[in-house]
Structure 1
Amino acid sequence: MQSPLPSAALFASQSAFTVVYSAAIRKELSTLCSLKVDAVTPQDLSYYSVALRDVEFLFTTWGAPKLDVTTLALLPKLKAVFYAAGSIKSIVTEEFWERNIPICSAWAANAVPVTEFTFAQIILGLKQVHRYPALMRAARARARPEHYENVGAFGTTVGLVSLGQIGRRVAGMLRQLDVHVLAYDPFCPIHVAQELGVTLVSLEEVFARSRVVSLHAPWIKETEGLITGDLLASMPLGGTFINTARGAIVNEPEMITVLQSRTDLTAVLDVTWPEPAPAYSPLYDLPNIFLTPHVAGSEQGECARLARYMIDEYHRFLHGEPLRWNVSREAAARMA
């Protein structure tokens, strides 16, 4: 007689549910577990209280209920959580950690599109493509664009702030270019940096020597305001600063002041603080700021990769194999 499928629930906001757990993904899930409830939001919890009593596994993503004492009381048989998104800080609580329930996150899957976006912006920065509108206006006026000679990748230096999952992926992609790569990461072992082909230096040296600097540090108390105006002002002529991490890691008022006086510099900002930036913010008006609306991470079809990682992790859990994306309490404290 065939064993019954493990009991599971799917927690997500309606918008995230449709893009992360697509129809194809849900069909596959139905062959692996018995979904008691799906698309549960914080407002739905009490309605599904009876169905949740037997749930062993929780698949979840953005907009899901927080795993607090109330939610956990509805899930007395919970064995593991599979979070098809990045940072778990928005859902975990002290009560959750006390239950010693494994939680896995698709943060590595979300790192893939961020890496792709960053690599593209680095190349565009080295070519100074973000400055083209101003350069073309200058050409129309028959004036030689200032600092236009600092264009191209060959033999230049790129800097990375933090060598976490995304920083390391970016470093790997930069091997395709003839560039020198510097990095600041006080926690990265020297041998890891050497394997990546990266030279570890101080934060000040990263900015002073790099034509393009890309920020990948986590947003924690220790990194708030880490990137100062002085660091940005030290960048070489025609430099580009890229932020796909979090806006709060940058001292934005100081950055704006520097960019107002250093028109040769460009800032590519996929994130701001607050987000979105207030309507009156100079970020919208400065010609050397290139704003994108937090699109570096998983968008639309890319979101299915998040669920794919978690389904694969669920397979490993069921078969007693080591989990690849389990997040410990200590690791969660260091994550963005």
Structure 2
Amino acid sequence: MTTSPDVQTVTTTPDAVISDTLGNAERTIIVAFIAIPLLAVLMAIPVAWGGWLSWTDAILALVFYVIAAAGITVGYHRLFTHASFKANRPLRIALALAGTIALQGPVIRWVADHRKHHAFSDEEGDPHSPWKYGTGPRNVAKGLLWAHILWLFDEQQTPHQKYAPDLMRDPDLVRISKLFMPIGSLSLILPAILGGLITRSWIGALTALFWAGLVRIALIHHVTWSINSICHVWGKRPFLTRDKSGNVAWLAIFSLGESWHNLHHAEPTSARHGVLRFQLDPSARIIRWLELSGWARDVKWPRPERLAAKRVPTDAA
């Protein structure tokens, strides 16, 4: 049996990655990761009004947002979860690191959760379906809260060996998953260092930490989680799926194209999610650039005949 050059083999032990159950210590960490950046967002207007927002802060926030968001969309999602393309070893590592600084969890856990979501989408067993409690305004409201954030605290986590065995055979991804906390801390440390060096001041370091660190992390969190919640309740459904995944246009730029969610559930391995006219998909553009550069190959671009076969017959969705 041969091993792909993209995946090295490593023998894992039960503690090679984060446990399949969630303990109190992890719950506390998750609360901190959610609450502190969200508090920063609530403080953003008075902080900006007070003059503590510079072009340096804005540019650093944008740069780190795009890097971390692409780490999630291109790396965690389209590469590692769905194998929409193949990447050389340096690119695999870079995308795993970029996704880690989005502070959405270790790459192996994230992938396992998302693969389970696709296996049971909007049915019993889906880790984060907004239809968990049924229909009706009250139940859907509870389900949206569950899908957006509360599912993160579920004691029983998705088993990695069952849903991500391929990633657990990759020593680099196992190592990056185990080092989630120290690598993730760079999401705050690097903006502060750069802000301080650029402005040559401690104030510049603090404001960069606030805007390019905390506020940026909160925005990425809630944009990503909105795909789980909003995009499974609202949105247009031009393609046939077995679930309630929908396209939400206003989220497309912020999510780098992930909110064209209906097509994604119709064709999960497609490297492009925005396939219809005027559907901007920045993540697909990034993959295209990587393909042209030779860093990515065997890209699974959508095929017109398959898209046509999956269109809603009336085209009225």
Structure 3
Amino acid sequence: MREVYDLIIIGSGPAGLSAAVYGMRAGLKLLVVEKNPMSGGQVLNTYEVDNYLGMPGFNGFDMGVKFREHADRLGTPFMEAEVTGIADGEVKTVHTTEGDLRAKALILATGARHARLEVPGEAELSGMGVSYCATCDGAFFRGKTVAVVGGGDVALEDAAYLTRFCEKVYLIHRRDEFRGAHVLQEQLRVLPGVEILYSHVVKEIQGQDEVTGVLLEDLKSGTQRALPVDGVFVAVGIQPETKLLEGLAACDQAGYVPAGEDGATDVPGIYVAGDVRKKLLRQVVTAVADGANAVTAAAAWIGRKS
């Protein structure tokens, strides 16, 4: 029979690493399971993080490395494996590609992924003008021209937010009307510097080492044209990585876990932290806070069960 950990943390982004630091300091016997060969999560792909307190203008990759170094200094044990399933019980079982693991409590910090356009140039220019977070990267495009792609609330909010910095904001939507809230549409239409392009899709993101434009197709006429822009903000949806909780813990229609500040799911002993949790803001700072709160709640629950 394999050993039983107090806590297994699934995921090693900012939320998982924060939970690891707090868990090690609390004296928990824990293990972090990560499927990627490098810790840090989405922040590794962020060119610059300018809104993390006390670390303005910090390179996202370097930030991820720093977070991992902090956990390493405390002797945090890591395992590189993909989690394939979870079984509930008095002791939880975590099925992985490296075998089964057992723990009294679990924290899922598996993050979320931004839906992609899946067009040429998108992957190549990610972090070099292609962004999936206006609040993270908008200030880097001060005085420039950008395009926002999408038609939901996030796209509308991103376009409005970017008018604070950018000289011109194109909002590109494939339909002839928005899906986003009517009040957001009305607010956007009166903002200066915004041009809405209905019934258009991005066929290609252009540039080399930096974004220089997008190739657009008018879905009504079938014509294509190049639109010069300095940046592209993709806002076509976010997909939380909560598949492991299907049939186990409650998730909302979008796949997020409706957990409170303590990260507790409706399954005793299973907690969530970071982008998988339903909340107002998904940033590095909120992920780190989630990790701290979830491990504190998990430690208290383990203490009551012991």
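Readers should treat all values here as calculations from the given coordinates under stated rules, not as data from a laboratory. Note that the coordinates shown come from a computational prediction; the quantities given were computed from them, not determined experimentally. Cβ atoms are built from the backbone, for glycine too; each structure is taken alone.
Things worth noting here:
- For distance in nm of label points 7 Å out along Cα→Cβ at positions 206 and 238 computed as 2.4, the structure of 1, 2, 3 it came from: 1
- If helix-only ellipticity at 222 nm (-39500 (n - 2.57) for each DSSP H run of 4 or more, over all residues; to 500) is computed and equals -15000, the structure in 1, 2, 3: 2
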